[in-house]
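Read-outs throughout are calculated quantities, based only on the coordinates presented, and are distinct from any laboratory measurement. Everything numeric in this text was worked out from a predicted model, so none of it was measured. Cβ atoms are built from the backbone, for glycine too; each structure is taken alone.
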Structure P
Amino acid sequence: MQANPIQRVVIVGGGTAGWMTAALLARALGSQVKIQLVESDEIGIVGVGEATIPSIRLINQFLGLDEDDLLRATHGTFKLGIEFNDWRRLGDSYMHAFGDIGLPLGLIGFHHYCLRDMHERTNAASAGAADSKRAGAPDLWTYSLNATAARQHRFGRMERVGSSPLTGIKYAYQLDAIAYGQYLRRHIDPAIVQRIEGRIVDVQLRADDGFIESVQLASGERVAGDLFIDCSGFRGLLIEGALKTGYDDWTQWLPCDRALAVASERVGPMRPYTQASARTAGWQWRIPLQHRSGNGHVYCSRFVSDDEATAQLLANLEGAPLADPRPLRFTTGMRRQSWNRNCVALGLSAGFMEPLESTSIHLIQSGVNRLLALFPDRHCDVALSTEYNRQTRFEYERIRDFLILHYKATERDDSPFWRQCAQMEIPESLARRIALFRGNGSIFREADELFTEVGWLQVLLGQGIEPQRHHPLADALDQDQLDEFLGNIRTLVGRAAGTLPPHERFVAEHCRAPDAPAGA
């Protein structure tokens, strides 16, 4: 038993970050600690994105939530991946699909066999062998069940492809993030988490060690704690406002600094994927929910005016806007310490990376998991916070590199923004990864970084970085064996995708929100 156990945890801020943190801590710690969440109805909630990645399903399982009930409450749909339009060049499109692609064979990854096939077919076409079966290479995504189903607007829960070794559908959600936070709040035992309404006007620090002692509300009430979780959003009320932690600015690599968000009427297909379409100085997201579509334009104010950015956003909506676009300003980067003294920052308080790969909710989840693994006593041993900050920085920097790849690997030269992106210097960690892949198709996942080899593969190829060679072990198969191996996988994937129902029908039958339009 600890001599000085944490007895009081104070979460500052609600929204998705605050209530997810409260739900996970309550589930993990139960009545061992007193948890209080302070939020004010006067302060708005930033809902930058509404798309998630598959790790969110682990949260729901841990919390014992019913998936269909959750999606009904949040007007949610299913997400198989992200479609990127116009990033490499105008007119180009590719998918970053969840799940596996193909099957590994022997000691090397599947993509090396696919690369060999692509190289041979390209060479055959160049040699004028138009009639040869080696001409016209199937692309990488024909070996992805998720990508194939997404193209056909199909979805279903499928663990495996029949009795084959192929894994099934891996999915996430597209949901109303604010409603998700409210849903979590309703499922928390109020005996474990106490909500306190109030606006914080001051933060008291202990004189001897600079730890946070309490926060003072506008009403005069003081809320004391042993451990404080800052979920106050961009303001970083505790981590920056009180503790002056500092911030690492990454706009030299990720130059977008503003966003406009607007909901629109849902028209057209209920796509089981998110779309990210590049614009003249940034990109636009489109997220289909049951009752509306979520839209936003992330852009760099040095290259496009707010008025022009608004016009681009509105001109590219599929349905009529339901309100005026809501502006956001941000600086991409992260706190120099996410855990400082007895304060841990989560969500936007910890840092911000544009929602290009839907990582915002995941970073909250992983931050709480990391805190639980390194949970301190009241002294907050600096060895624990140092390790927490090391792991957090590693995760943020690897996600940062993944996002930079989308901007750097472009052939677009139609605007000053894209010319600058193509010419910019990039972190050495990313440059090394690109060079390794360009040379012989090698991809290595470092430690437990978020994005897998398959994720890196899709964006590297989708952005036009093609390896000069494949791994020599892929040449162990003769031509007929290679064709049979790849052909069998394409057949299995195609047949499996064809058995799935339309996404819209699946939603209607399993998790339709009561007030969703009849078409949903």
Structure Q
Amino acid sequence: MASTESSPTLDRKPSDEKQVGFNAPIDITGIDAPAALEPSHAAEYLEFLELKEHFESDPKAYKALVRRLDLRIIPMLFLYYLLNSLDKSNAGNVKIYTFLKDTHMTGHQFNLALTWYFFTYAFLEAPSNMCMRKFGPRLWLSGLVFCWGAVTLGTAWVTSYHGYCAARVMLGVFEAGLFQGFYTLSCWYVSGELQTRCAYWYSATMVSGAFGGLLAYAVGGLQGRLGLKQWQYLFIIEGALTMFFGLLGFWLCVDFPESWSSRFFKADEMKFLQLRVKYQDGPVSPDEGFRWSAFWEAVKDWKTYFIASLLAFGGSVPTYSVNYTLATMVKSLGYSSIKAQALTAPPYVFAFFCVIAIAIYSDKYRCRARSLLISYAIGTTGIVILWPCLYHQNLAGVSYFALFLVVAGYNMQAPAVGSWLGTNVRNPAKRAAAMGWQSTFGQLLGGTIGANIFITKEAPTYKSGFIILLVLVIVGGVGATIANWYFLRASNLKKDNIPLEELEGKYTEQQLSEMGEHSPYFRYIL
């Protein structure tokens, strides 16, 4: 590394390792432009180097600082996503009580009502994410949480199919954007930390799967109390909790690094945490300006669609279909409705630990593609075991074991999907748009398909549902993973082959900043 007082520079380090495998690491630290910086940026970058040397000189103290950051950021985001997952997937729990009978709905109408949710939820993902970039998570996310809590609370008094459709549509309006905890975390953590933190956050959906089943079990004995049904108590409890924590978030939720300060950290600690993501790739920081045109840049980027395919067909289809039918599948193994609710919890507890383990592995070796393929292999193995066993009730134990693999495998992939796009789209505004758009595309296709492939008349074997699920996972999950890895690797190799003398002095700092990941000095994480 060479630097001057006014214009620090970095020489590009061509990759010493050829990318030949899914787990081949690539060191992108310090790969950026040998360009003269503007005086204000040069001073800030030099300040960052001094802070970096100070904090990273003691690895234990550095890890302690990051853990304190975890404690300040992750709990509220985790809680929000826990409430999001509870309020979104409680349909699977209320279905096995008297909800359909009391609202005069057929199983087909129930599935259609679930589908309506995904239209507002998916189409508003990208606009909601852009608004969060503009207004900050503290105001935007907390407001959304309070509003969807009110909708969940009100759902306790729906009396018809049309009323439930209206409730699901409004739930989709306010829950749009909550999946983008991935984006908020990408603004605070460097690439070698991101998937693990995404896993901590995303594991809320496993906790909700366990807690949701136990809560549904707990309200089982409340039938008729105060003139209310079991399913009404479920909506009331979940809605009231969500509204309470939404209000609390206006004080406790964090904002983005450039607009947030906290007495939780000393001044130099806060400054270092703000600058380390900004300059993790070198002295030329990404363009942090907000502009709506970033949305169209994301829409035109091929990376968005590969990740959207992973989210839709490798993630949303299996996870939504299992979430909505897990209690029914367990019940079909010979258990009572109330006991089936309790038995939905253990697979999610197992999945919680698997999600954290694969994320730590992926961050350590920077192997997003390989961690995805491992996840798909585990989930698909579970499907291959589960499907034939459902034809034989005497194999209930084997079927239940297979559910552990299914729930774990298809949840393990999600943090890798979010962090893969989060680390490979450099400019924050474009990243917000890309993660919102891939979520729109992925949730709309994955959610609408996943909510409808396991149809009631095919229970308990769900033949067509399992066939559709396997085809989509193999093509849209495994196939898209390999394709995305191939094209990212090809881009890295193409940049490696550019002679250094061709780049010297060719671009200004502003040009390189606006180029983002297309800069010849940036390398994708594979």
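Of structures P, Q, which gives 3, 14, 24, 24, 16, 11, 6, 2, 1, 0 when P(r) over Cα pairs in 5 Å bins from 0, in percent, for residues 385-464 alone is computed from the coordinates? Source structure for this number: P. Comparing distance in nm of label points 7 Å out along Cα→Cβ at positions 57 and 441 across structures P, Q, the highest value is found for Q. Work out the source of 19, 14, 6 here, i.e. which of P, Q gives that when semi-axes √(5λ) of the Cα gyration tensor in Å, for residues 81-120 alone is computed. Attributed to the structure labelled Q. Supply the structure label, taken from P, Q, corresponding to P(r) over Cα pairs in 10 Å bins from 0, in percent with the calculated value 4, 19, 29, 25, 14, 7, 3, 0. Only one of P, Q returns 4, 19, 29, 25, 14, 7, 3, 0 for P(r) over Cα pairs in 10 Å bins from 0, in percent, namely Q. Have a look at P, Q and say which one yields -10500 for helix-only ellipticity at 222 nm (-39500 (n - 2.57) for each DSSP H run of 4 or more, over all residues; to 500), as calculated. Structure of origin is P.
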